[in-house]
Structure P
Amino acid sequence: MTQRPILVLDAGTTSTRAMLYAPDGTRIATAQAALTQYYPHPGWVEHDAEEIWRRSLACARRMVKRAGGADRIAAIGITNQRETVIAWDRHSAKPLHRAIVWQDRRTADQCDALREAGHEPMLARRTGLVVDPYFSATKMRWLLDHAPAVRDAGDRLCLGTVESWLVWKLTGGLHVTDASNASRTQLMALDEDGWNADLCALFGIPRAALPEIVDNAGAFGETRPDLLGAPVGICGLAGDQQAATIGQACLRPGDAKATLGTGAFILANMGEAMPASSHRLLGTLLYRIGSRRAYALEGSIFVAGSLMQWLRDRLGLIENVQDSAALARSVPDNGGIFMLPALVGLGAPHWKPQARGAIVGLTQGTTRAHIVRAALESLSHQIHDLADAFAADGAPWRVLRVDGGMSANDWIVQDMADMLSLPVDRPLDVETTALGAAMLAGVGAGLFGSLEEASVMASQAMRFTPAMGVTKRAARLRGWRAVLAAHA
């Protein structure tokens, strides 16, 4: 096996990164750059697509230099914030509007109209997804309806998600998307390989503007020689949550992981069986490689790490995110405070885009520690709701594997184990999203014969076991459910 490292681009929501991985899974180096968040109206979230590109390229160049040159890179893997939509001109390669981010809620009324017209059962059956502004298709339609440059682009229009944009820019015009990202648009049926004509017609999306759907591992193209110093093959593509599931080696049916990043996303491997949920979970494609497909059930929580940023940047309750664990430990309990963290609506299994956040139970004895603790506890409460939904859909969790930046907080991981009454495993390297993209790139470049072989890259884990009494756990859940009933 080659000892040349794999380069991963991880274009997230609040930052973009490049990482180098050795074929044994060791993370050699990381470069990171923050992304500007734009909030032009309440509920709207946008990014500058050119900034995503420039900062991703700058990070990649730093890693190429660290590796000793582009000829030392075995392959590139790309993973990305899913559902975020970018429109660009295929001739100039310039964005036609700011990217509409997955958190954006501007299409809530359009989604209401789709539900009222009776389309949700069909969409759930065909795509595995509920009707919600979260997904890409209504964002694309909004751009066509409200952005003059997009509307007038004609056959120059390209639409895609973030990995499509990065591949286009890296290769100088290859327009592709991987099957995992395509499965999040509501324009691809889960049991088909390409864009579905009926779904594109329902949303009014021109298929000519969409990328070709490709596998998650393979030889997709090479970077322009002038960008990194020499051509490098792009061999792995996946949406961030699918990539994290692979990076956690959740390769058997029943394996489940939770990524605690900007939001929190729980996926359970369902094997080759196409998932169908009766409890408002999502069915999604985990990966497609050749003739092999694997599916997953997913529960999406929109606010996790971003809640800590809100406490820091908007309320000034903490100076840095790491303060949250110490504050939570500084009080014996939440002091009767419960938080509904619906800053951008509620995701699964509630799906209430119009819900707004609430903090209840405030008294003169309330301190900032109680509020911060209640914020952390709200994540465990939401994940508990998802655990119930997964179990009701026939996919109970045996162990939950966690990753992502927020999982470095020992307090919240222990609280999750307590509230779930399940073991929670955290890998020694929590950056499993990028690792999954590296595993896919390794398979696509021929370094491994399968994802099972590539799982040697996965790191060992530390286990957190439940320690909370039944009475205390039940009281917490009663308080949470009362907040949900009153405010959601």
Structure Q
Amino acid sequence: MSEPDRLPARTVLALVADDFTEHRPPERTTAPDGPLGWTGYDTARARAAERTGETESVVYGTARIGELPCVVVAFEFGFLGGSLGERTGDRLEAAFGLARSRRLPLVSLVATGGSRMQEGMVALTQLQRVARGSVLLREAGLPHLAVLRDPATGGGWATLGAGADVILALPGAQVGFAGSRVRPPDADPAAYTAEGQLAAGHIDAVVRPGELRATLARWVAALSGPGGRMPGDGLTGGSVVSGGSGSGPAPAPVPEGLSAEPPAATGWAAVERARSAGRPRAQAYLDRYFAHRLPLSGDRCGGVDPGLLCGIGVRPGTGPEAGRAVVYAAQCGTATRPAGYRTAARVIRLADRLGLPVLTLIDTPGAANDATAERAGAGAAIAEVFAAVAGARVPVTSLLIGEGGSGGALALAAPGNTWTTRDAYFSVIAPELAAAILKRPQDQVARTAGQLRLRPQDLVGLGVVRGIV
């Protein structure tokens, strides 16, 4: 099978979706050779139409991806390089409107070189229409998933692509605001690839062509709400599970503890157990908790923190929880970087817009506090997570699974719905640092740990956590 990067729009649609039904807005009347009177523009459009069989650079309509209906937009790169003109803007605006009116996810298959020069500023202002459509879709609580084909550059990348909730890309796709002909001569070409954008935190995943259809089906199911079902689960249908009040989703269930040992007898023993290399980490909890996981990567500001895993997972089993989508943000035991906090805030806000419950796993000695972290805005990034958790209208469930180091850990903790495992501790500050601040000698660190009352049972007694799992 050919890679769906430079293939015709309808071929790409057939590769990833079923039952496509095209929609078209009313065709606008334009002046000869377009709004600028660009000599030869009508001729170029006619040649493009003859070559591709399309009348514009975008095709859109309804389709089924996996088991669920969607609105799908596909760029026809063979039509003037997939460029955006006024009629393209009409179609993109109509696609956003169709998704809102039918309450459907929007999937964009992007392959564009940018705005159409033959229409000048009229073409460029179509980006404002796309941005407005994106805002209205978000306000309606509907998801937008973009697939970046080759190329995805210029305003098409900076609005329809980069503005999506979930951004996937094909291997080796050219992705960047600057197209290949306008970059500085000394620019690093790797920065303009799908892989480079993934490493910089600007897209969520690079997906091989042969896996694109199944991956899109899973994403659409997960993004479609708490009742979405994953293809291949042997499950069909689904319904929103109501919470204790109102019609929102029920909280994500608290994960089972993976440690059979009793809580530590002393504060310092709790610290040592939480720091043990052999205790269960986030990966083990996520593997046990979810049947499938779809990662969300990067802070969209140029950073990725591998020590904080984020994404949407789907619950296993056969009961009412089976197939439920849950957004997760899980610390992996390292000092969390600013990029990690910004990524966590991004996915929690996404969950809030889509009405999905959130699970956070807390495990960090604290926020990274080196000079690089400070320059990257550690304080502001932590504040983003505190605000995202505090402002979430969907329920957030938190489980302390290891170290709970100060505000860098508390930022991910749900007020009133945080639990702890037996091999964990939570402290206002690390015992060693507390002893140093109090000017105590090294042999007083263990005593200081006891005074901090940081053991799981202490945390329950203080009302900091609801219970020990």
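Computed from the coordinates by the stated procedures, all read-outs in this text should not be read as laboratory data. Predicted model, so just to flag it, every value in this text is computed and none were measured. Cβ atoms are built from the backbone, for glycine too; each structure is taken alone.
Suppose you compute percent of Cα pairs over 36 Å apart for every structure in P, Q: which one lands on 25? Could you put the intermediate results ahead of the total?
On the way: P: 25; Q: 35.
Computed on structure P.
Quick check: 1.3 is what I get for distance in nm of label points 7 Å out along Cα→Cβ at positions 380 and 420, calculated from one of P, Q. Which structure matches? Corresponding structure: P. Assign the value 11, calculated as relative contact order in percent (Cα under 8 Å, 6 or more apart), to the correct structure from P, Q. For relative contact order in percent (Cα under 8 Å, 6 or more apart), the value 11 is produced by structure Q.
Assign the value 1.6, calculated as distance in nm of label points 7 Å out along Cα→Cβ at positions 220 and 284, to the correct structure from P, Q. The structure behind it is P.
The greatest value of mean count of other Cβ atoms within 10 Å over residues 148-155 among structures P, Q is that of Q. As an exercise: distance in nm of label points 7 Å out along Cα→Cβ at positions 164 and 452, calculated from one structure in P, Q, equals 3.4. Which structure is it? Only structure P yields this read-out.
Structures P, Q were shown, and FRET efficiency 1/(1 + (r/R0)^6) of positions 196 and 364 (r between Cβ atoms, R0 = 35 Å, to 0.05) at 0.80 was computed from Q.
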